[in-house]
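Read through the structures below before going on.
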Structure I
Amino acid sequence: MHALVTGGGGFLGSGITNALLKQGNEVSIIGRGSYPHLPSSVNRLQGDIRDLEFVNQALVNVDVVFHTAAIPGIWGRDFFSINVQGTENIIKACRKNLVPKLVFTSSPSVVFGRSSLEDADETTPYPERYLCEYPRTKALAEKMVLQANDASLATVALRPHLIWGPGDPHLVPRLLSKAEKNKLIRVGGGQNQVDIIYIDNAVSAHMKAYEALVRNGSVAGKAYFVSDGEPVVLWDWINELLQRLDRPAVSKSISFRAAMTLGVCLETIYRVFRIKREPPMTRFLASQLATSHYFNISRAKKDFGYAPLVTHEEGMNRLVSSLNSFPQED
């Protein structure tokens, strides 16, 4: 089998790439970098998913695409072109090259408005309004992928939330950097529960969803929440990580209401003055840090046999060990 992974040099993409290689598959990746950390057997295709001609050429003789590439974050201008138009190009190239399978990495934020989501399942509707462009554009992309499902192209979308573990370039380094600078501020009462998913579990979910597409297509055209199986109390989890790494615990706090007000003010200022860097607080960030958002993964368990491989305790031990071996740069 020849698999192509978009964003194959990223955190999740690298995990999927390595898993595919272990199964003896031919693997190509699309990315903007050279990714020397990947095995030499990987066919690296350097380019932009917004370039349809490049994508068309990349998907020649491909049997499955794992589309993990996206622009993350909560502030910026390229969300639509990369997350939506890039995904549209992937679908078009799959059609042109008769690629039969497409596994799309979505996000639980596609159903997040501003209120808590507790044990939400896949019947939860998309909100009418979003607090930032990332979830809005991921929702548009997810809809396109699911609507593209037909007899010639089987598609499935996975919604992993807060992927963590050794090698994470986003969540944990950001937390540690802010902690070192005493800039971590708890938003809300601190008892909100959130889902997270260890990297090995996220990779396993993608592989199992693909296998189900091949086996009988019962997952085709559907979206699935996947997680570590039980939510964590967000601020307890953050403080546990900080404590294990001898960092100071979070001591500052702000109410949810005050954080939302601050977010509105900062978003307005940053837009008026066209400031490109991310504001220290936004409405979306305030909501994510103060509300509960955890999801029911029964559908993934039933439809393609998903089960977390790594427990929270084991995952935390592995993460702390890796960080102690290779300390983060401030």
Structure II
Amino acid sequence: MSIQVKNLLKVYGEQKAVNDISFSVQKGEIVGFLGPNGAGKSTTMKILTGYLQQTSGDAFVCGQSVNVHPLETRKKIGYLPESNPLYYDMYVKEYLGFIADVHKVADKSKAINRTIDLVGLGPEKTKKIGQLSKGYKQRVGLGAALIYEPEVLILDEPTTGLDPNQIIEIREVIRQQGKDKTVLFSSHILQEVEAVCNRVVIINKGELVADDTLLNLQSGNDAKHHIIIEFAEPVPQNFFAGIAEISALQELEKNQYKLSTGSPEQLRRHIIERALQHNLNITGIRSESQSLENIFKALTAPHGLSKGEETPAQRPAPQKS
């Protein structure tokens, strides 16, 4: 495993920012790391990259403990933190050269030019970082994480501040990097996660609430899979009565219905059988799985709160003195 988290716990005072979570990411995987603000995503990433010390548990990068071998594991990680700290008085090429020197990149000039092309910094490469827009500053941070060709990429909100066209470009960069690297990235843009990842890890209030492929999450047996069916003629009044797989029924248009179910295949079979019994013609039938947004809401929405009350995960973590 390129990334392995085992029973990770991080406590601030009385608050468990990360509460006994475990997951792993293999080489060639691009995994979305999701959760509401304050859920523990950045804390976990900072532990993986050696910026924070966990309370208990362990984290491994390329088979080495981040505690036992901190320098060795950091060399293998390209990290873009949420805050993206940069030296604003340095020029873009100067800063990338500085990062290359820190990591002892052999052919620095070639690495700088390759990275500038990769993250789309060409038009701004001769400017000072402080003169750049927020989106281009984010590109500089991503370039700094990539210039020394790390085995693992840990990206905390990599597309913050980018416009839609820039997001598409950086999304493609991440997708290409994921072919031979391990990528763990967090984002609040769920469409971006759907476009890039085939697997997501979701945490809420410091606890792991999901770790699965998008396909499994979207078509899981949770009575929220939908079948859209359309008939050529009106159906009898009690046509859908007694079909156990239907958990909810909605008429969309004339002779068109939306059925919610936890057993889509069985429901399809029963609907077709009943249509044959009533000599009805089905003109269209299709499945509609849940969006990642709906899954995210279902797994992380606070319950039983009075108006204005915060969940523990929404409260800022106390800072260590």
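Some values worked out for this structure:
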read-out: Among I, II, which structure scores highest (criterion: percent of Cα pairs over 24 Å apart); value: II
read-out: Structure responsible for 0.15, with FRET efficiency 1/(1 + (r/R0)^6) of positions 72 and 248 (r between Cβ atoms, R0 = 41 Å, to 0.05) calculated and labels I, II on offer; value: II
read-out: Structures I, II, by FRET efficiency 1/(1 + (r/R0)^6) of positions 160 and 256 (r between Cβ atoms, R0 = 30 Å, to 0.05): label with the highest value; value: I
read-out: For -12000 (helix-only ellipticity at 222 nm (-39500 (n - 2.57) for each DSSP H run of 4 or more, over all residues; to 500), calculated) the corresponding structure among I, II; value: I
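Values in this text are rule-based calculations from the coordinates and carry no lab data. Every value quoted in this text rests on a predicted model; they were computed, and no experiment measured them. Cβ atoms are built from the backbone, for glycine too; each structure is taken alone.
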